[in-house]
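Heads up, there are several structures right after this.
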Structure 1
């Protein structure tokens, strides 16, 4: 796996997961838990998200073939989905949606289950992250080495997310609301550019194939 592809995959996943933006949600969902239990929730949530994204990386290509979906078509559809998520980030709508999801989950599920839902899925391993994983692994279908490297990238991204959650209280004090808002919008612009590139790659493949 070339270094540029490795970096691109890592940046794509980290931007979509947006671990820093999850810090206030994590603190809200784990309010009242002891520091030890809060750490357990953080680690468990990241492990669950890692398992989900790894499953997408290993079985995603097979699933697409079973559904009769070509990779160029999925690149275009996935790129459009990622662009929508990027637009939400730029206009501040994604954070509001995540807060709503977290609040609803907190009232419906016991606090000890928040590691699985909503932290593990859909806040960490949401539709955007799953789509991005499928798009990335679809760049080299059937390449076992590429898939293994992608799983390592997923592990690294989850490691960053776990670190942010474990240091949630410190980060929340350091970053502040304004800096979180600015960072989210900058990452949204980067993700939008990546999404457009996915659409261009998919359209180019369709044109060449046609």
Structure 2
């Protein structure tokens, strides 16, 4: 079986519209041979190159018949996964998702354990910003959203209303997971206070009073 045939066999099992990096075929042959095979598939229309080193099987809308563009976030996640990076929601976006702000990011930005850089997908751009492990804890979960929102607001801007809204967005288990994360002393004290205040107001105690 040739390199192209090996790659083609795998590609046909991939879902349409889902980005992947060419590096996933590293075991099929040399980097040059794989790149040439993928380039030929792009020219034939079998694949679409959506960003540097990123491809996907073309997908068409069932309503308009037009080709569906690659989701910038999916492209970014594919690149990060291939490099073994951790990706986390940016604090500004976390605050917005929690209803504490209406401000949208001008340039979609995410935290990463990798290098700071921008990924271009057609006319769209997604920025990855290198941060410490502190902001990457519980990445991709509700706990991660709460954590980055708290760190983004900071001690000076963390009001009681914001604290209550963030705490109430989590289940009991998620709140306990948040308390297990590494965080500044001011944040831990605020969360502990929030848990105690909630226990006093609600006899059913959404969060354990001993936190």
Structure 3
């Protein structure tokens, strides 16, 4: 599937599963889910790999800037919430381990290690070391990426390093189904955000 579809579906899945109830939780969910929804594709090996990697890194940077802006603008307590479940040393080591796993995964064939249960487990473990608070948002989004890629014609090595892979062959990576998944995912994200903001507004005026 395309990058925008992975972002829409991954964010929608994370919102539906984790059900954030505050603005702080919403921003954390959105930021972490976006990263989790695209991280698997840093292993792209086509002629467009550099553009894909640049797009993913740019998206992660944009998310970081957005979270920093939200924190400074509304004092949501995003970073203090992360630290309450972690420490500076854990954040450092978790980040180093996360990057190390990504560097290894980037050198593997596309739709292998970073699209596997093993890759999902190891990256989720690194996120857990960084801060347990972030794990559900990340794991659900990354799992959604792997799941919808299995709808395509190219095999996903879900049980890497075992040979073979899974492909349902129901649709192409950039066809009608991809477009509908993007639309449905985006609609779910908008509805969930409006519901949360609406509840907060009612609570404010009650």
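Among the shown structures 1, 2, 3, from which was the value -23500 of helix-only ellipticity at 222 nm (-39500 (n - 2.57) for each DSSP H run of 4 or more, over all residues; to 500) calculated? Working through the options, I get structure 3.
Between structures 1, 2, 3, where is FRET efficiency 1/(1 + (r/R0)^6) of positions 119 and 143 (r between Cβ atoms, R0 = 25 Å, to 0.05) highest? Don't skip to the answer; put the middle values down first.
Values: 1: 0.20; 2: 0.45; 3: 1.00.
Top value of FRET efficiency 1/(1 + (r/R0)^6) of positions 119 and 143 (r between Cβ atoms, R0 = 25 Å, to 0.05), among 1, 2, 3, belongs to structure 3.
Assuming 14 is relative contact order in percent (Cα under 8 Å, 6 or more apart) as calculated from a single structure, say which of 1, 2, 3 it is.
Going through each structure in turn, the value belongs to 2.
Computed from the coordinates by the stated procedures, all read-outs in this text should not be read as laboratory data. Not measured: the values here are computed from a predicted model. Cβ atoms are built from the backbone, for glycine too; each structure is taken alone.
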